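**Student:** The structures considered in this document are given below.
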Structure 1
Amino acid sequence: MAWDMDNMDDLQLAAREHLWMHFTRMGNYSKEGGEIPMIVRGEGAWLIDSHGDRKLDCLSTLFCVNIGHGRHEMAEAAAEQMKELEFCTLWSYAHPRAVQLASQLAQLAPGDINRAFFTSGGAEAVESAIKLARAYHYARGDGKRIKIIARELAYHGTTMGALSLTGLPGLKVPFEPSMPGACHVPNTNLYRMPPGMREEGYAQAIEDRILFEGPDSVAAVILEPVQNAGGCFLPPDGYFDRVREICDQYGVLLISDETICAWGRLGEIFGCQRLGYQPDIITTAKGITSSYIPMGVMLASEKLYEPFREAMLPHGFTFGGHPVASAVALKNLQIIEEEGLLENARRREPEMKHALESLRDIPLVGDVRGLGLFWAIELVSDQESKAGFTPEQQEWLLRGFLSEELYKRGIICRADDRGDPVIQLAPPLVFTPEDIGFMKSVLRSTLEDAWQELQKRR
């Protein structure tokens, strides 16, 4: 069928007929009146849909658009690079923009992290870290070290290796068997600490797992600075210092997965800098280009590069370090620096915290937690006991009410239940006090209405 792509009704029909959206229940849009939200334009912290309605992007469109939408200078950087060199692979060749970007990343990265291995996104960066960790030990005659320890509920991507490290069983079952060697330990959910658990026990659980598996079989530990899935789990004091000690004691590499937490999300270029620890590998994507074009990177210490100085790491991607993506990333980093967006994120942090903490009088709000411009509100049916919801209540609350109502009332955020139900918020680094005020007002009215409706359903 021929579609008129300037006609919004035809666009809706074509989307239903041909588009397979990611992590989306497509059946929701096959029902009468089930319109697919269609975003057509972006300006700063705002998105405009096909009806002309403005929506405040309180999620940076999946933790991505850190510098805000609609930056003409980003489009110009891409166009200029396309005119000069549209594509060159990094397989046995180099090109100026990839070299420039790698050099700048080496200057920005902490400690001896000095090598940039470019990918097309975060999952590919995590795959690269898995392979480098194993290959590094193998090259040093320690090939039994294949296991990698991750945390429960943590999300590291959906490619097969990254999915194996992901601590969300529901995402893995249809694709099993998983990659061998993935092990999991408790995450740092301080709001719901298991009986008998103490804060120091979270790092101790990593040492216990290394000893259980056998230290000579463990290649790496992979952690996010602030864990996304489950809703912004912060580490307890001293956690990363102790994890670093444990990794050093047993010859295990520490991977900091900063697909979300880098590029100003926590108020610093890298999340590990905000939390004060030194990884061996950093994996990142999303905000490196503010997602104006796909790009990821694995950053590794010189120590990890050394075994391959005269040899080949047999791994790579066609589009890793794409010239246009590299040029866009360089412009993105220039904007972050020249406009003081790290400083703006740090200024907005206490304002975000105060705005969200002010919602605690709503019975539905159980916990508020986060850092920088990365926050979560955990929802409960009873604040005192921290009780959750029945499956039916949770389904209605998240998908039958909150997701649609928050969007209708003017904000884009994420109502999620990969762990306990949360609303996730991660606005662009250009967020203003006025934006925070609007976000708070929509959250308050929507959560109050959700609580009232929930009481009627009991």
Structure 2
Amino acid sequence: MATKYIINNLANQTISGDLNIDGNLISNNTSVYRALLTQTGSINGNSGDFNNRLIIGETYEITDYQDYDDFSNVADVQSGILNYDFTWVVPNAPGLQVNGVTGSTDGTGVGASFNIDIDGGTGLGSISIENAGTDYEIGDTITILGGINYGQNQGVTPDNDIIITVTAVTPPINSTGCIFIATGDTPIIWGNSVLTSVGDLIVDVLENTLGDELVWVYDPNEYQVGQYAALFSEYINNNNLCKKFISSKTQITAPSLIIPFNGDIYSNLPLIVITGIGSLIDDGDEIILSVFDTNIVDFVGDSLYYTPIEIKLNSITTQEEEPLISINWGVEGGDDNFDTYDIELPPILNVSRLTTSCGYATAHVHQDYEYSDLSIDLYDNSIEDWVTVWEYTLNNPNYNVDDDSPDFNFPGNIDVTFTNITSVGGIRVTSDPGQEQTYHDFDTLRFNFFNWLNII
């Protein structure tokens, strides 16, 4: 097959015949997220109860192992079985109970934790395993320091140290008590061994060109049962309000009807899937997927089984429009509500365009004033003075009726070009006359600095 080419920046090109692409085809104007969602709730049973298949990424515990079954090809082992002896001079601390105690080891094992109990009547001590950990070997010792790792007000080290010696390590897989995360769906042999799944939400991401991870949230105790939400990681972790979903630019595709895992398609109607843009914390901050059961006329959880969802975001932003830098007014130390405020910035070189985005920043004229002159100034390091790059007279049409003016909304409404400033060292926002807080909610606003001469 002849090689076909697309020439950069040449319009109206056509390729005849098949086009084979190794890898993803990425558009500057459209980004895509595709994933499979599974959340069945906890399931307990043998291979028949799981339809002979595991869910990749799900956590399982072998609660009753039966001979000859073999899960070794699909298991990322989290915890196995540990046998041990221990020596311990029990401190005088009757009634002491401490769970999840860890210590130091002379081997390579990690993750073992123990529950410590000193009987209130007899004063005798006992130890049990909470988590067996992994990679321990026979002869390894685990030392739990008295008065430090446990019994801070009773025991002392080294007198009351607990010395645990590993005597046997049951193979971490193919044994009752083993906990593993499934890396595949089909065990080598699975007959009658009983497994219990955790049943949490499992997200298998097939494609993500959004430029940020999506964090899925499902908490039926806190929110609606059967309601799943996806938020940008940047929004959750860094309060980046640019990372939200705009209704006019977001397309969500998911099946309208689904059958739950082990669902009875002959006796019950399929479940209805509802998708949209919602507000977990703020307007447009999340993608919502809800599951509704018409058989009981209520929302239900534990019903997703490799349910596909696709999210497309359309944007007019292209790679050529990337700013030199974007700053968050609040993160840089700017006040939330003020009349005039300036912040110092590290030098930003060759700036000739400024825009605003994200957040809720507004300005308005209070009822006692007819107008206020608003401005944005940049500090020019080369002349050691402020340069006004944007100004606007905000009038108050409600002055005669003793009411405030309508709000001027800043996000997305400032886009100004100006003579190149070789080094910007600060930004100032002013109002004259001041309104005793002309500006509001500026802590969320982002200012974007561009070298406009290089992108036109």
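**Student:** If Cα extents along the principal axes in Å, for residues 177-432 alone comes out at 81, 47, 34 when worked out from the coordinates, which of 1, 2 was used?
**Tutor:** Going through each structure in turn, the value belongs to 2.
**Student:** If Cα extents along the principal axes in Å comes out at 65, 62, 45 when worked out from the coordinates, which of 1, 2 was used?
**Tutor:** Considering all the candidates, the number was obtained from 1.
**Student:** Figure out for me which of the structures 1, 2 the number 7.9 belongs to, where distance in nm of label points 7 Å out along Cα→Cβ at positions 73 and 385 was derived from the coordinates.
**Tutor:** Derived from the structure labelled 2.
**Student:** If distance in nm of label points 7 Å out along Cα→Cβ at positions 49 and 353 computes to 6.2, which of 1, 2 did it come from?
**Tutor:** Clearly, the read-out refers to 2.
**Student:** Next question. Given a value of -11000 for helix-only ellipticity at 222 nm (-39500 (n - 2.57) for each DSSP H run of 4 or more, over all residues; to 500), calculated from one of 1, 2, which structure does it belong to?
**Tutor:** It was calculated from structure 1.
We did not get these values from a lab; they are worked out from the coordinates using the rules stated. Remember, predicted model here, so these are calculated numbers, not experimental data. Cβ atoms are built from the backbone, for glycine too; each structure is taken alone.
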